[in-house]
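Values in this text are rule-based calculations from the coordinates and carry no lab data. Computed from a predicted model, the values in this text were never measured in an experiment. Cβ atoms are built from the backbone, for glycine too; each structure is taken alone.
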Structure I
Amino acid sequence: MTESTKETKEGHDVASLFVKRFNAPGSQPGVLIEGEEQGAKPRLTLTTYAPDSFDEREIESPDQVPDLKGEQVQWLGVEGHNVEVLRALGERFRVHPLVIEDIHHVGQRPKIEVFEDHLFITLDLFTLSESRDDVVKEQVNLLLFERRIISVLEGRERVFGPVRERLRKQHGRIRAEGADYIAYALIDTVVDHFFPLLEALGERISAIEDAVLEAPTQVHLARIHKLRRDLVRLRRSAWPLREMVTQLVRSNTAVVSESMEPFLRDVRDHTVQTLELIETYLEMTAGLTELYMSSLSNRMNEVMKVLTLISTIFIPLSFVAGVYGMNFDGDASPWNMPELRWYLGYPVVLTVMASMTAGLLLYFRHRRWL
């Protein structure tokens, strides 16, 4: 069964740009559903290296992965989900069927599972879409053996390009280390992707704040809610990510050497910084909502102030006009508005009304109501 979740706001897709798959309730655990291939044809890239050698090539199936020789270390990168490839992966490297199911059924919580000869690590990778309007979530799966690392992504492997380039050009100590160092580099890459994303969200918060102060609209309120949804998604992933890295630092397993502990602690520090930024931005978005309501209320008060002043000015003018609009007959009695027969009666009344208006405006200005 496949469920696609897409939310639409402001005329374009937002927040939940990912596909989540799951078996029907009551299905046998560890069974992959036929016909659930996602995206383009999967690509498998096999990188084999040692301190004095390097080889990188594409293969068709996990069955073509050779056994390790000498000091060789292997990195098998699988791009795209395919039932047959994942099944072959489980059979070739003796991975538990439930792990393969978790890899295929994306939307898993970041976690680490320890097995006898390998670790299974699940991460969430967040990036901006090509339009830079939406936050896209992608599940990253790592299988770490003593001298082999397997990475499985939903789509094409674009974020791990710098790590591969370091391997090709032998930058730093990467070729001198084992598979656990590659695992650290991949985890660190996923965690570091939070920072440019949060920087972009922070710029949006500042831009919305300026716009709300100038002229709040419903569009700004919708953008604030969208930002908050994105940040909640990031926080929901960052908390278990920190727990996972902490568990990895404290794990006593043969596939992670003690020399990796300083590097993993550094990654843990980055996850803590990420969480602090997310919590800060969530508080800022809550403040933006209050700022929007306050700005809207202030604008309404200004409008009501202007309307009240206009009404106040026209009340005495309406009184004068109403009195002189009664048209009492001056011939019937000398008390029946003799002003109606004045030669300059109309200009005098207009002058009086203008004087009243000017006097009210001067009074309002003196009281600093204007």
Structure II
Amino acid sequence: MNLVAIIGEITPLEQSWIEKAQTRQDRLTKPPQSLGRLEEIACRLSAIQRTLRPSVDRKRIVIFAGDHGVTEEGVSPYPAEVTAQMVANFLNGGAAINALARTAGAELVIVDAGVKAPIPSIDISGKAVRFIQRPVRQGTRNFARGEALTREETLSALSLGYEMAMDASKAGVNLIGAGEMGIGNTTTASAITAALTQLPAASVTGRGTGADDEILLRKSQVVDQALRRHACRPDDALGILQAFGGLELAGMAGFYLGAAAARMAIVCDGFIASASAALAVRLCPASAGYFFAGHLSTEPGHRALLEIIQQEPLLNFDMRLGEGTGAALAMNIMDAAVRAFVEMATFEAAGVSDKQELAPELNR
């Protein structure tokens, strides 16, 4: 994977397109800025797609799954085997993301980037889901004892994500989101967050999948000790990813970079997906403009990651499930923003007088 070449394909959004879109917004039959953030969403989508008629009619959510060696430290109340079992649940259509993706009208793709346990065989013929098995390795190494990934494995996982973005682009997808599944990945995301922000481990480490006080304390201690062990620089995104993993986080980071290179809008999910987004933005600051933060997770480190990607969340529903569920919900909001922008009439087309036109009449 030529990471430098991929980053070179990503260009910042052009302010001129945002200005053109805002000019149209101000001519629509409504008071200026009365649709609030819906207007900002539509304007930025216009800049991403370089058109005053943006579209989000082809949506896709890609879930990357992988396991984490750090679960050996007792940082999760669930065994690692649950990752494979939940992948099977996705394929069967029985998870929350299946329901919410259907609600958003989004295609669902499941990618095995590094699941450790065998995934139960599922017949997905006739089901609204694709399954891609491309594991880089069967889970990461325990980052509490050494580096989670080699440099080659890190680049391979990034490349897998990039390929998934190119696949989406070739299929005509114009709005993408990413989700994840991996027991132990809130511990990994907490370590990545602390490394990127230099914040104390305790301030960015949360309960994840229902950790009790004892497990939460252990998670925080494991992260704190690993930060001292690896001593990553906050600007060394690749080194941070190699030190802590995981394969699904690396896959998402590559997916985001590929989406930005292909000028696709990205809806970012919660804490773990945002850790990957922050890594992508550190690798390529120009990619920040392509992100929309789907929601604000209850995980304590999420806000710090949103500051790195320079986005305010669209929703705040006290969610922390992952799987891309927050991204799926936010896709509905983005769909509404585009419809209002494209389908609403201008003052001229509707024959409605705006405030500027009425003013001379009132002053006579």
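Of structures I, II, which gives 24 when relative contact order in percent (Cα under 8 Å, 6 or more apart) is computed from the coordinates?
The correct label is II.
As an exercise: helix-only ellipticity at 222 nm (-39500 (n - 2.57) for each DSSP H run of 4 or more, over all residues; to 500), calculated from one structure in I, II, equals -17000. Which structure is it?
It must be structure I, since only it matches.
When volume of the Cα convex hull per residue in Å³ is calculated for each of the structures I, II, which structure yields the highest value?
When volume of the Cα convex hull per residue in Å³ is computed for each of I, II, structure I gives the biggest number.
Looking at structures I, II, which one was mean count of other Cβ atoms within 10 Å over residues 111-118 calculated from, given that it came out as 23.4?
The value was obtained from structure II.
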